[in-house]
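What follows draws every value from the coordinates through simple rules; no lab data is involved. Please read these numbers as outputs of a predicted model, since none were measured by experiment. Cβ atoms are built from the backbone, for glycine too; each structure is taken alone.
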Structure I
Amino acid sequence: MEYVLLAIIALASGILGSLVGLGGGVILIPATLFVGINLGYFPDITPQSVVGLSVVMMIFIGLSSTLSYMKNRQVDFKSGYIFFIGSIPGTMLGAWLNKGLDLPSFNLYFGIFLVLLSILLFVRDKLKPIYWFVNHGRKTTFTDQEGKEFVYGYPVWFAVIFTFIVGMVSGLFGIGGGSLLVPAMVLLFLFPPHVAVATSMFNVFLSSIVNSASHIYLGNVPWIYVIPVIIGAYIGAKLGAALNKRLQSKTVVMVLQIIMLLIGIRSIIEGL
C-alpha cells in the first residue's frame with residue numbers, strides 16, 4: 001500500500017512540477033512526511049531521507065520534462081548550462097547543511113520557505129520587470145510559435161551567484177530550484193514564461209544529478225522507496241509538460257500558491 005501511495009504522490013509532484021517549472025519537491029516532501037509520519041505508513045522516514053528521495057525523483061522529472069520541451073524548442077541550453085555552473089557548489093553545500101536538521105527544525109524552516117515562496121508567487125504578476133539585467137548582460141532573441149519576438153538576457157556573473165543560492169536552497173530542502181529560478185528568469189531576465197519553465201526543468205535535471213550524488217554520499221537516499229517514486233514522477237512530468245502547452249497555467253499556479261501557503265503554515269506550527 002505504501003508503494004502505491006508514494007507512486008501517486010510522485011505522479012502529482014511530477015505533473016505540477018513540470019507544469020509550472022517548480023520541480024515537484026514542494027509537493028513530494030510535505031505529502032510524504034504527512035503520510036509517512038502522521039499516518040504511520042513510513043515510520044522510518046526522516047527529513048534527510050525524504051530530501052534524498054526528492055532529489056532523486058527530480059532527476060527523472062527534469063529529464064522527462066526536458067525531453068518533452070525540446071520538441072517545441074523551448075529549452076535555452078546555453079542559459080541552462082550557465083545556471084548549472086552556479087548550482088553545483090550550492091547544491092553540495094545545501095546537502096551538507098541538511099544533515100544538521102532534526103524534524104521540528106526542518107518543518108519550521110521548510111514551512112517558512114513555503115510561505116515566502118507562495119507570497120512571491122502571489123505578487124509576481126504585480127511586480128514590474130527589471131530591464132537593467134537585460135541591458136547589462138548577454139542578450140538572446142526568441143520568437144514563439146505565434147511570431148512574437150522576445151529579447152531577454154542577464155549578466156553571467158549575477159546568474160552564477162544567484163543560482164548558487166538557488167542550488168543551496170535546493171540541496172537543503174530537496175526542492176527543485178525552479179521555485180526560485182522561474183520567477184527570477186521572468187522578472188529579472190525577461191525570459192518568455194514557457195522558455196523559463198522549460199529551461200528551469202533542464203537546470204533541475206542537471207543540478208539534481210549533483211544534488212543526488214551529494215545525498216547518496218551522505219547516505220540520505222531510502223532506496224526501498226525509489227522505484228515507485230521514479231515511475232510516478234516520470235509519467236507525471238510527461239503529463240505536466242503536455243498540459244503546459246494547453247492550459248492557462250495561471251489557474252494552476254494560483255491553486256499551487258494556496259496549497260503551499262496552507263502546507264507552509266501547517267509545517268511552521270508543527271515545527272514550533
Structure II
Amino acid sequence: MQRLALRWRREGKRVGFVPTMGYLHDGHMSLVRRARQLAGKQGIVVASIYVNPTQFAPTEDLSAYPRDLARDKSLCRDAGVDVLFFPSDAEMYPGRNSGGYSTYVVEKRLALGMEGNSRPTHFGGVTTVVAKLFNLVLPDVAIFGAKDWQQAAVIRRMTRDLNFPLKVVVAPTRRESDGLAMSSRNKYLNPNERKQATILSRALKLAKEVVTATRKPINADLLKKRLTALVATQPAARLDYVEFFDGQTLQSAEAVTRGTHMALAVFVGKTRLIDNAELR
C-alpha cells in the first residue's frame with residue numbers, strides 16, 4: 001500500500017481516502033462519491049476495511065462486528081474505488097499480542113467527553129489506527145462521516161497537531177427513510193428494536209423544535225430531562241448520554257440556542273447507537 005502511495009505521489013496524482021470498518025452501506029458509498037469529487041477523475045480513490053481491535057474494549061463487540069468482505073468488494077468496485085486496502089492485525093500491529101507493539105497516539109482534550117466517557121479506551125485506538133492508515137495511504141484528502149462527530153473532531157485535531165499533510169473532510173450523515181442514521185451496527189437490531197431505534201432521530205427532532213420555537217437560551221439540564229423522558233417511552237431503549245456542546249470546540253453548553261450541537265448515545269436492546277445534529 002505504501003509503495004503504491006509513494007508512486008502516486010511521484011506521479012502527481014491526487015488521492016482521496018475513505019477509512020472504514022467494512023460491512024458497507026450507502027452512507028459509506030456517499031463518502032466514496034465525495035472522495036471521487038475531491039480527488040478528481042484522474043485521481044485515486046482508496047477505501048480501507050479494517051476492524052481495528054484497539055478501539056474495542058474487552059466487553060465490546062469486536063468478534064461479533066458484522067463482516068462481509070465479498071459484498072464490500074462488490075460495492076467498492078461498483079462505486080469506482082480504485083484500491084481497496086484490507087490489512088491484517090499482524091500487519092497493522094506487529095507483535096501486539098506478545099508485547100512487541102507499544103506505540104499509540106492519544107488526543108488529550110476533545111476525546112475526553114461523550115464517547116470518551118462511555119468508552120475510555122476507544123479514541124486511543126481510533127487515533128492510532130487512523131494515523132497509521134494516513135502514513136500508509138498518504139492521502140491528500142480523507143473523508144469521514146458526520147454521524148461520528150466527536151471522532152471526526154478528534155481526527156481533525158490529531159491531523160493538525162501532528163502536521164499530517166492532508167485535509168480532513170466531514171460529509172453529511174446518511175439516513176434511512178424513517179430517520180435512523182445508517183450504521184453497520186443496525187444489522188444487530190431485530191424488527192421490534194429497529195422500529196424503536198428511531199428514538200434517536202426523534203430526540204434530535206424534538207430538540208430542534210424546542211430550540212427553534214424560542215429566541216431565548218434554554219437550560220441544557222432541563223432539555224436533557226425532557227429528552228431522557230422521551231427515550232424512556234421506548235421499552236427497548238436505554239439512554240447512555242445526551243450532551244449539548246459547541247460543534248467546533250466540543251465545549252459543553254449550559255444554555256442551548258440555535259447552532260448548539262447535540263449528540264446522544266442510546267442502547268436499543270443490546271445495540272449501542274449514536275447520532276448527532278446541529279440544532280437549527
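Compare distance in nm of label points 7 Å out along Cα→Cβ at positions 56 and 200 across structures I, II and report the one with the greatest value.
Evaluating distance in nm of label points 7 Å out along Cα→Cβ at positions 56 and 200 on every structure, the highest lands on I.
When distance in nm of label points 7 Å out along Cα→Cβ at positions 16 and 104 is calculated for each of the structures I, II, which structure yields the highest value?
The structure with the largest value is II.
Once FRET efficiency 1/(1 + (r/R0)^6) of positions 32 and 96 (r between Cβ atoms, R0 = 25 Å, to 0.05) is calculated for all of I, II, which comes out largest?
Largest one: structure I.
Compare percent of Cα pairs over 25 Å apart across structures I, II and report the one with the greatest value.
Top value of percent of Cα pairs over 25 Å apart goes to structure II.
I have 3.5 for distance in nm of label points 7 Å out along Cα→Cβ at positions 40 and 216, calculated from one of the structures I, II. Which structure is it?
It traces back to I.
With mean count of other Cβ atoms within 10 Å over residues 24-31 coming out at 20.9, pick the structure among I, II it was computed from.
This value belongs to structure II.
To which of I, II does the computed value 3.9 (distance in nm of label points 7 Å out along Cα→Cβ at positions 8 and 264) belong?
Among I, II, the structure yielding 3.9 for distance in nm of label points 7 Å out along Cα→Cβ at positions 8 and 264 is II.
Comparing I, II, where is relative contact order in percent (Cα under 8 Å, 6 or more apart) highest?
The structure with the largest value is I.
As an exercise: Rg and Dmax of the Cα atoms in Å, for residues 176-223 alone, calculated from one structure in I, II, equals 14.1, 41. Which structure is it?
Source structure for this number: II.
If helix-only ellipticity at 222 nm (-39500 (n - 2.57) for each DSSP H run of 4 or more, over all residues; to 500) comes out at -11000 when worked out from the coordinates, which of I, II was used?
II
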